[in-house]
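Since every read-out is calculated from the coordinates, none of them should be taken as a lab result. The structure presented is a predicted model; accordingly, all values stated were derived computationally and were not measured. Cβ atoms are built from the backbone, for glycine too; each structure is taken alone.
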Structure 1
Amino acid sequence: MAELLSPLQDAREPAQASGSEAANPLGLDGLEFVEYATDKPQALGQVLEMMGFVPTARHRSREVTLYRQGAINLVVNAHPHEARSASDTEGHPSIHAMALRVRNARAARAYVLARGGWEVPSHPDAMELNIPAIHGVGGSRIYLVDRYQKFSIYDVDFDPIPGAQPQPPCLPGLQVFGLVQYIGMGRSFDWLEFYQTLLGCSAVPEGQRFGILPAGRLLRVPGLSAQTGFMLQLVEPTFDAPDPQERLQRLGLGVPDVLAAVQALRARGVEFVENDALRSDARGALTKTYLGSVAFELVPSVAPVLP
């Protein structure tokens, strides 16, 4: 629990529904958005559009753009201070935040702070929402959002892009499967306890594996329905890893047919890793890394359990 008592900065799939207070104390109901920080928003936007995401809205007072595909929201934050501070040492884009849908943001904030979470001070401008957040891995943020139904945070803080579809269509069956987090050597227990204590996550038995990159430990993030729960995958570095920094590394997307999704994305120009060690197949696929840090993993929506 010591790791819960200091800010976690500069250090390194479908879940079962659970509506009970004990199993889901925050009333978690899925990912509202994943936020990338970058000082190259156009280049990152091109990658996202190749993946099928469409820019739909811009923040009223910050250099922030909302990209959507179906029910998945990605936010590109190019606000100068945040883009510089969140980019890695090479200036590559980084996953700067994830926003969790909760039953009540104020109650969720009190719950996580009482259990050792460290709050991120917020400084909203006039007419902006004050969204509570706690420190996550590598200086990232975990936002707590309770406005996600008909009246959402985007209705307050964003202006629609003229002519853009507010809800662009997506690849058939595409959904968030989970997030991959790189952690420090020997830090699995610390991060398991962090997520279990603050968010009510549960560890997946070590024998269960999803996708073609099954390393590390898996956590189920509870949801109010089977569709809104998701996975966190914690991956420790190898001894010879060139970059052992802790961070949110990539987004995993669930699809009903991996090879059909690979074919559709290749038609859009997306390249996938294909070599002797890693190859697209029915269990999953990995895009090439764009801009030095941006990659997406495809996983079957109904994932197989590997021996």
Structure 2
Amino acid sequence: MHIQDLRKVLHGVSGVPVTAYDDDGEVDPRITAKVYARVARAGIHNIVAAGNTGEFYALTPDEIRTVHDAAVTGVDGRAPVTAAIGRSQREAVAMAKAARAMGASAVMSHQPVDPFAAPQAQIGYFRALADESPLPLIAYVRAEGFSLDDMVTLAGHPNIAGIKFATTDIMLLSRAIAASDPNGALYVCGLAESWAPAFTAAGARGFTSGLVNVAPELSLRVHSALESGDFAAARQILALIEPFERMRTKYRNGANVTVVKEAVSMTGLAVGSVRLPGLPRLEPEDRASLAQLLETWKLDASQPLFPNDAGERGL
């Protein structure tokens, strides 16, 4: 995909599907592909394979490639597939090259987790990956401590299509957008629907979402409201989403993926538990609250929770 076409796609919703495990705790490529097929069929604009909601850091490099392949299979050309890459620079470059061979449209570089990574060196890491990647790159900026110059330098790389900005430093975001080349990387809200109005007001476009695994129409409705400048409508939809997103923040965000995977299972597609060190299962009271919330969403006729998954191209 041409980098300018990818930037247009990033104005939409970038959905991050979960990774399914079988009864032995191994990646199940068939069910994982079905998760991706459901999200793609719902009309999500960009689909990120093996992102944080897909448990990137709990997967081996070989398993990450398995997820990338399952994503391309499941999406089946309905939307661009952005393959998440990361770990050491050499591993990330190898993942990017493999993703291109599988048919991915772009790559997203995860934030380095090295405890001794300096902010300016992390910018160097992203730029080095963009230098060597055969596909356009989205940089996932999650840590604090970056300067305005860091962000402008990152946004100006010719092979960086977007910056997934995932901190609450709105002041840095707004200053970076103003200072960066408007023809360079697009700044995208990396903190999902709840933060999307504030990021949109600061000049970012598009947002990422784990909610798409369960209720993609709600995510698309938030996006549509923000695109039309109707912040009041967006807030009304966010009020429906708020209990779900708040539950994900429990245990210092340790329940983030757990809530999503259990919700997916409640819609009839068993995807297994979360690998350690994430929270494997919800507490019974939280599971009951989640089930009740999903039932509430079903009452909205415009929000079907994947009512018909049968016969999805044999997946």
Structures 1, 2, by mean count of other Cβ atoms within 10 Å over residues 41-48: label with the highest value: 2
A value of 0.45 was derived for FRET efficiency 1/(1 + (r/R0)^6) of positions 57 and 121 (r between Cβ atoms, R0 = 25 Å, to 0.05); which structure in 1, 2 was it taken from? 1
Match the computed value 2.5 of distance in nm of label points 7 Å out along Cα→Cβ at positions 153 and 233 to one of the structures 1, 2, and report its label. 1
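If you work out FRET efficiency 1/(1 + (r/R0)^6) of positions 25 and 281 (r between Cβ atoms, R0 = 25 Å, to 0.05) for 1, 2, which one comes out largest?
On the way: 1: 0.05; 2: 1.00.
Comparing 1, 2 by FRET efficiency 1/(1 + (r/R0)^6) of positions 25 and 281 (r between Cβ atoms, R0 = 25 Å, to 0.05), the maximum is at 2.
Here helix-only ellipticity at 222 nm (-39500 (n - 2.57) for each DSSP H run of 4 or more, over all residues; to 500) has been calculated and equals -15000, so which of 1, 2 was it run on?
Working: 1: -5000; 2: -15000.
Attributed to the structure labelled 2.
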